[in-house]
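Structures incoming, each one as structure tokens.
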Structure I
């Protein structure tokens, strides 16, 4: 059994995206799949919060609250990516001296696949929207084809990377996002205001 089954992961992201649009779903995975589901859940919430934030008919208070929610969800999304990478690093074990390191972690790639699953779902909605013009639906169908191709290419690249990690011919380091804007000790606008 591979360290991470990429086909199952992509399928689960698609499935969860559909299910969550009908109501809450209890995550069912464990290990890496649990971390992926958690990450995807935060991306799902972020997607819809970003849509709401762009409404200009609800006033400034709405935008303020949406921005706060987006910051909170983005931090949680990043934390879930790091948990996935922690799990994968522990499962993979140490890499040999001199092993080439990949430029981004598997968790970062899973996060990008999550966003592509959401993008595909919503672009499909636009491609099939009955009240839209034929030109709109056609343009969105072409965009959807590109998104699906990109997701397939990215999934194949991650599958190759996981194989290389298992074979110890390529490794990855546990990078951290170090989000500074949420940290009152690192954001000068916050620490100057509080006198810290």
Structure II
């Protein structure tokens, strides 16, 4: 069994944040750490992290947050047949599959972004991520997440800033609207 605790992950993330300023280089260095954490999931994955809100369709479990919100590590549990509408993060993100598959649909914004509350998106790709798969997303990338399976799936999320402290948006594909996206945390 590989041993790599969330505390060790956070120590490594802090080192990267302190020494690297280029976002793409940060993503490059964080990806293998996310994979290492998944390989050592027995050190941190508990039954509690499978809990999810029926109302929200997923459960956000804070594993670590810096006092200034500059770094956040979360486990997100996705209910079967549920997910999150297209959204951005307002920061860089690295997401690793921990247990169960999750479909990610990727989008590009095609409007010029000048009209408040309006956003037109075009789907540009789709991938299904499972245990050990890692996706690195720079600021501004838009994706939607869906659990097409019949059991709860869990993924590890590492963000450059706590997502409720960024100006991130969720997008409605039918009405071409953008609105603030704040998630509820599990207690």
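Every number in this text was worked out from the coordinates using simple rules, so none of it is lab data. Owing to the predicted nature of the structure, the values given are computational and were not obtained by experimental measurement. Cβ atoms are built from the backbone, for glycine too; each structure is taken alone.
Summary table below
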item: Answer label among I, II for the case where P(r) over Cα pairs in 5 Å bins from 0, in percent, calculated from the coordinates, equals 1, 7, 13, 15, 16, 15, 13, 9, 6, 3, 1, 0; result: I
item: Computed -5500 for helix-only ellipticity at 222 nm (-39500 (n - 2.57) for each DSSP H run of 4 or more, over all residues; to 500) - originating structure among I, II; result: II
item: Comparison of I, II - label where distance in nm of label points 7 Å out along Cα→Cβ at positions 23 and 95 is highest; result: I
item: Ranking I, II by distance in nm of label points 7 Å out along Cα→Cβ at positions 119 and 135, the structure that comes out highest; result: I
item: Value 1.5, calculated as distance in nm of label points 7 Å out along Cα→Cβ at positions 15 and 151, assigned to which of I, II; result: I
item: Structure (I, II) behind the derived value 4.7 of distance in nm of label points 7 Å out along Cα→Cβ at positions 47 and 111; result: II
item: Read-out distance in nm of label points 7 Å out along Cα→Cβ at positions 31 and 127, computed value 0.8, structure in I, II; result: II
